[in-house]
Structure 1
Amino acid sequence: MATPFPVPVPQILDIPSESARTLLLNYLRPVALKKAEQLLTLLDRLGAEHAANLSSLASTDDRPTIAATAHNSAAIAVILRNALAATQQALANMETDRWGFCVKCESYIEPERLLAALTVDTCCTCAGCRPQVD
């Protein structure tokens, strides 16, 4: 279970950028570690399930099902590996104190954006975000 965030999320917008980034960093580092662990577990499970599925289909002559199973497993594995790579990059950036800064303009990434996706590496301006309409 995640530790409660030390500051109510709406109030984080009133905190200076560096302080907000530090709070987020301390809160999200364990979240990122847990996410990486979960993604590795999912990749392991996918590999085992894929092998079992192909083994059970090996005695059949249902080539379309075998091909579809292999294709689906490969597609899911790519998604999981990409998510793992992004999470590991966020962790590396956290360790080198580069996390929370836009890779394009080097300004602070908005706290609400970092809370929404800890792997984000661009600010809203550089990403071309549209303002939310309430």
Structure 2
Amino acid sequence: MLELTTKYALQALRTLERLEVGEFIQVKELSRLAKVPGPYLAKIVKVLAAKGLVLARRGKHGGVRLAEGAEFSFLDVCVALDDPVLEQTCFFSKSPCSQTSPCAMHGRWTKLRQEVDHFLREAKIQTRRKS
């Protein structure tokens, strides 16, 4: 249902959640821990940093981490990465259908889309609380 890019981003972000507050991790190490290909993850991190979901710092003591106090939803990640799960397309075609021009699956598909949307809004990524 989610694009591979979004799945990889969520795997990496869930890994970042486990770090100590303020701790940076090299993308190479994050790649290993999250089981995401390194070069692909580097591109994802660049987008997530540009959208403000992670902090990225270059150099010897650089890397990537969640911002202190960060809390955002899986939906925010989907929006940042333009995941197609956000598109309101018809079950049977690539065009939208509506209440005024419904397809045969419109009612069931609308209900399922609402459930997916609810899940994406409720599932959170957040930094650890300071001990």
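All of the numbers you see were taken from the coordinates with simple rules; none came from a lab. Since the structure is predicted, the reported quantities are computational estimates derived from the model, not experimental observations. Cβ atoms are built from the backbone, for glycine too; each structure is taken alone.
Ranked by relative contact order in percent (Cα under 8 Å, 6 or more apart), structures 1, 2 are led by 2, which has the greatest value.
When semi-axes √(5λ) of the Cα gyration tensor in Å is computed across structures 1, 2, the figure 34, 15, 11 traces back to 2.
Taking -22000 as the value of helix-only ellipticity at 222 nm (-39500 (n - 2.57) for each DSSP H run of 4 or more, over all residues; to 500) derived from one of the structures shown (1, 2), identify that structure. Going label by label, the one that fits is 1.
For FRET efficiency 1/(1 + (r/R0)^6) of positions 29 and 85 (r between Cβ atoms, R0 = 30 Å, to 0.05), the calculated result is 0.55, so let me know which of 1, 2 that is. Structure 2 accounts for this read-out. For distance in nm of label points 7 Å out along Cα→Cβ at positions 21 and 37, the calculated result is 2.8, so let me know which of 1, 2 that is. Comparing all candidates, it corresponds to 1. Matching task: 16.2 is the computed value of mean count of other Cβ atoms within 10 Å over residues 93-100. Pick the structure from 1, 2. For mean count of other Cβ atoms within 10 Å over residues 93-100, the value 16.2 is produced by structure 1.
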